[in-house]
Structure I
Amino acid sequence: MPVDDELAAGVLCLRSGSDPADWFLDQVHALGAVEWGPDGDPDHETWLAQAAEAISRQADGGPVHVLASGTAVPRALLLAARRPELVVSVLAADPEVDEADPAYWELLRQVHSPTLVVVAAPRPDTDTSQAQTVAGGVANGVMVIVDGTAAPVHRSNPRSFAEWVTAFMSIAEGLSSLVPPAREEAHA
């Protein structure tokens, strides 16, 4: 991994159906990340199976840091909630979420992976409320505002974005090393 060879986990960048194939080009180069997008527009269960397969194929089975932006952020949160063994951390750039959907709020409560939300603020009056709901709604959420930067932050200010996410990934890996592995109980 070019930025920090000390990181143990890979980085999987999740594309939504509308993102171009090179949406995370800077992160692929700076972080050694792998981009992935689903086949078609699958339902949640099919998407989770496809994502798990992508992690298995691209990152030796995981776990990985999951990077997503815009409309792909809810699916990154879904992966962290439903398949936490595959996710070291969630790195959300300029999230676009449906705050009117009660399922969104329930999903946030199910995410326990450390989550960094990085949001662009081109003007002092930029609305960051959607990003705040993500960072404030998950158990281990942190939010960073990059002032004077246009959305999407990962494309308009990739250097600052890489610095924030690299530092956070190191912290997340350090935290995960403190958690004892789950013990299997023998059932007679």
Structure II
Amino acid sequence: MSEREELNQLLAQLDDAHIARTRAFVESLLHATRDAQNAWTFDFVEKFAQAKISAQRDRAGMEVKAEDATCDGVTKRALWEHPPLAGAAIVSYAVPMPPRLRGLKLKFFVGIRDGSQLPNDRYIAFRVLVNNWKLWSAVKNSRGWDEYTVAMPELASDIARIEFQTDGLGDHRWNWAVWGEPKLIAEL
């Protein structure tokens, strides 16, 4: 007996209420499958091995890696990007963009890892550059995750250079900066 036939026999044993719940579940599976077929993502943590790591000036004092990070007790997959002694740490990607992308967005969190003793009067700058243009920036000194969704420029059928930068703004001590779950998402 095939899986489908076996499933049909099991369905025949259910009452109407359970059939209605089963129908709703099956419809949600079909909807999720359609959405997944029409979606495109690029996960920066997953593709970390393809990243180019550099510094604005000198790499001394810089620490960059992909690893889980905990901010205010919440753990996420992350890019760790502790800035160097002076200037910015830069993690850049050359991202091949499929044709006909619609609604391209960059989703991410920024945080400062638990255990950092960053004084309240010091900040870390976070920046996103796309093809050498600053698309987004913020400064932060709190430990919790802040979530962002940034609309991206039209990049279909191109190779986009996307950079994540952190800068200690003159003092790199305790700048345990992290980018949580950074991803590009779009519809095909």
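Computed from the coordinates by the stated procedures, all read-outs in this text should not be read as laboratory data. None of these values were measured; they are calculated from a predicted model. Cβ atoms are built from the backbone, for glycine too; each structure is taken alone.
With distance in nm of label points 7 Å out along Cα→Cβ at positions 86 and 102 derived from the coordinates and found to be 2.8, which of I, II does the value describe? It must be structure I, since only it matches.
When distance in nm of label points 7 Å out along Cα→Cβ at positions 78 and 118 is computed for each of I, II, the one that comes out at 2.5 is I.
Here mean count of other Cβ atoms within 10 Å over residues 70-77 is compared for structures I, II. The highest value is that of I.
Name the one structure among I, II that percent of Cα pairs over 28 Å apart of 39 was derived from. This value belongs to structure II. If helix-only ellipticity at 222 nm (-39500 (n - 2.57) for each DSSP H run of 4 or more, over all residues; to 500) computes to -12000, which of I, II did it come from? The value was obtained from structure I.
Each of I, II could give distance in nm of label points 7 Å out along Cα→Cβ at positions 54 and 94, but the derived value 1.9 comes from I. Compare relative contact order in percent (Cα under 8 Å, 6 or more apart) across structures I, II and report the one with the greatest value. Looking at the calculated values, the largest one is II. Taking 2.4 as the value of distance in nm of label points 7 Å out along Cα→Cβ at positions 142 and 158 derived from one of the structures shown (I, II), identify that structure. Answer for the origin of the read-out: I. Where does the value 0.70 come from, among I, II, when FRET efficiency 1/(1 + (r/R0)^6) of positions 46 and 126 (r between Cβ atoms, R0 = 41 Å, to 0.05) is the thing being computed? Source structure: I.
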